[in-house]
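These are the structures in question, set out in turn.
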Structure 1
Amino acid sequence: MKIDYKLQDKFDLVIFLSVAILLGIGIVAIYSATYNHPTAKGNFNKQLIFTVVSILLLFLLYFLPARSFRVVALPSYIISIILLVVVLFLGKTVYGAKSWMSIGGVGFQPSEFAKIGLIFFLSHWLTDSKRDINNLKELFYTVSISFFPILLILLEPDMGTAIVYSAISLVMIFWSGINLFGLFVVLSPGIILFASLFGTIPFIVALLLIIVALLLFKQDLFISGSVFVMNLATGFIFEFILKILQPHQVKRILSFVDPTADPLGSGYNALQAKVAMGSGGLFGKGFLEGNQTQLRFIPEQWTDFIYCVIGEEFGFMGSIFLIAIFLILFLRLLNLTSLAGDRFGRITIIGILTLFFTHFSINIGMNLGITPVIGLPLPFVSYGGSSLLTNMFLVGVVLNIYKNRKHHV
């Protein structure tokens, strides 16, 4: 008992075991998804290698000195920005986005690794005791830290990853103690963008709601006017975003509004995923027995649509079990935000939690047809080396923070 207590005191078994179970589910699902695929069979072996390497990386991060992450916060952010710029010129275009680079024959996505730089540097910036996040000038600087990588990712263009970066930034800023008006300033452009998706009338209605909110906040005329102009400009920026997105990406977004409008094109994946999920029943059709999966009705089913493979072959019970493991992981991460020994650790963990939860909620939503198909993998489960290495790196950071939670660093 004493040994177990010491282990739990230094190593969070709940997080590690949750992630280990998700990795196991992912390996089984990827094997099934690629079993009858002539060109993707090698992905299973690659994922096994990625899994072993990522576990070694996790333990490497676990044993690093506690202050390491604060020391590398600014350098990692700068390197991230440089890589995001370089990929625009030297990157490889995959599925309409110039988001891949290759070093020594090994391909990777800079936007995946840049998540680490953003979380570290934003945590470091928000930890500064002299910084007043509720000062509009300081808030502008803080938002700018997130704006640069988001802009570069939109230029690739990769809407899905840009949404993840936005979610991470918003939640970390909120968690740092921003007041209600500051939160409104940060969130309102997103509301305008979302309303613009549904046409001119929703955009005008959202803009009128912004005006009402500004009147209720009773800020001075200059500040209120600046916020209104910012939101008005955001509506016009939406048209620019649609122009830089690839045609298939625009169709995917529009098919979210009505998936049946193009059932053989942009709405095909979402519709087929729902068929697979629904056909699984309570206990599923059995491992390697899913019709949609084994007959390859869903393209790239080992990445974005891995959840429907699980739903078809292991049914409602298998799907719920997967979600339950994720919820255990999320709740434990949320609990650790109150256990971390310093503000940097707490904000870092909330950024990591937001990253995992955003990927989880959008990916599950894509498979159920309730969110747009924007190409986000399911953490620890979907195939992909860059994503898995990044996620396991961040889990290693969390375990390190837990180990040092009784020490202020």
Structure 2
Amino acid sequence: MMRVIVGRLSGQLEAIAQRMVERYREEIVDYKLADHDFLYRDVYGISLAGLQVAVANLESGRPPISEEFEAIHAGAARRVHQAVSLDSFLHAVRLWGQVLWQTVLSCTDRENAAEREAALTLVAPIMEHVDLLSVSASRGYLEELQAVWSDREVVTQDLLEALIAGDGDSERVRRLARSLRVRLGQSYLVVVARTDEPPIEEMPDQSLANRAVLHRVIEGARGRLRPRTGSLLVGMRHGEVVALYPFEHASEVEVALEACSVLARDVAAAGASVGVSGCHRGLASLGVSYSEAVEAAAIAVVTGAQGRLVAFDEVLIDSIVRSSRHAERILDDTVTPLLAYDAQHHSELIATLRAFVDAGFNITKSAESLSVHPNTVVYRLRRIRKITGRDPHMPDDLLLFQLGLKLIQLTPGRDQMTTGGL
């Protein structure tokens, strides 16, 4: 009875494949919008090939094997380039199984108990066939998608490298941009996002978890950063996410910074920090902008500034201090002896110095923030002068104290010697 039912099926495979295509058009948007040749050549051909394999296996009683689904595998790979999503393709596979089963029922004499039993026996091999179809389709689609992503990432990185290197006016850059369908701008803000894991140039390989975070940041950047002029270019460079945001007018920069702030809040939960360059005009300035954004992101990481955008303009002094060859000298002349004193005497000289700076050098406001008497602040400032030989009331000395405070902020763990209160 099973052979009888399958024999009835085998005589109408082309008509069944035609019905399958009609169901795809009725129920799946990607297929509804597709052109006639695509549907009735490519889609029809794959549906028919799957039917031929299924019927041959049902006739022989042999279980399906993955090698028989090369047409499905290849078809799924083509769908990546035909604007058909994986969900839509797998939906089509499910409809393929439904139409096949409905046809089996229509080929069955329901008044004949033996035929009814035979039809039910066919359920298991048909479902096994649909499962293998789904697996082969998924594998073909994802393998091709991974290849496309890899190729695109390589080209994107090449374009980023060329622009940052100052080759924005070259024919090679224009060709790379066309291949990515990127409209180049004349001026860019540069945005860099990273985690606290060292960049690739400092560490040969990065963890899978870190790469996953950075890929989520890339998707977040594409969703949040939508320039009015030109195309956003976003990719990976040295283990950091780099986005080039084109602009023409100052008003666009304000919009970009607000979008970057939203992005910084979005990616904070994933452990990423975001820095942005200053506003420089012209492609020749992209190298400078990139360096500024990298530095801003690095400072965001070391200061724990997650959840908010760090602009290079606001951390310019921090950057100067970080890169100064006199950093250790500044520390030795200002905060290092105070940290040692606080650790030994359980005092709060560093906290008092910070409060004095934050209060705009106002004794009364400093005392209020510390919840102490103003005379206590005066006494502690005198103690600071005695220990360091520098007077917090003198402009040059005060500037050095401020730089010292910035340095310990930019060097996590350096001020952990500070404890308890006086």
Identity of the structure behind -20000 (criterion: helix-only ellipticity at 222 nm (-39500 (n - 2.57) for each DSSP H run of 4 or more, over all residues; to 500), calculated), options 1, 2: 2
Source structure (of 1, 2) for relative contact order in percent (Cα under 8 Å, 6 or more apart), computed value 11: 2
Parent structure of the calculated result 14.5, given that mean count of other Cβ atoms within 10 Å over residues 117-124 is the read-out and 1, 2 the choices: 2
Distance in nm of label points 7 Å out along Cα→Cβ at positions 125 and 277 - highest-scoring structure of 1, 2: 2
Origin of the derived value 6.8 (distance in nm of label points 7 Å out along Cα→Cβ at positions 29 and 341; candidates 1, 2): 2
Structure from which 18.5, 60 was derived, Rg and Dmax of the Cα atoms in Å, for residues 157-284 alone, options 1, 2: 1
For 5, 21, 30, 27, 14, 3, 0 (P(r) over Cα pairs in 10 Å bins from 0, in percent, calculated) the corresponding structure among 1, 2: 1
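None of the figures in this text is laboratory data; all of them are computed from the coordinates on show. Keep in mind the model is a prediction, meaning the values are calculated, not measured. Cβ atoms are built from the backbone, for glycine too; each structure is taken alone.
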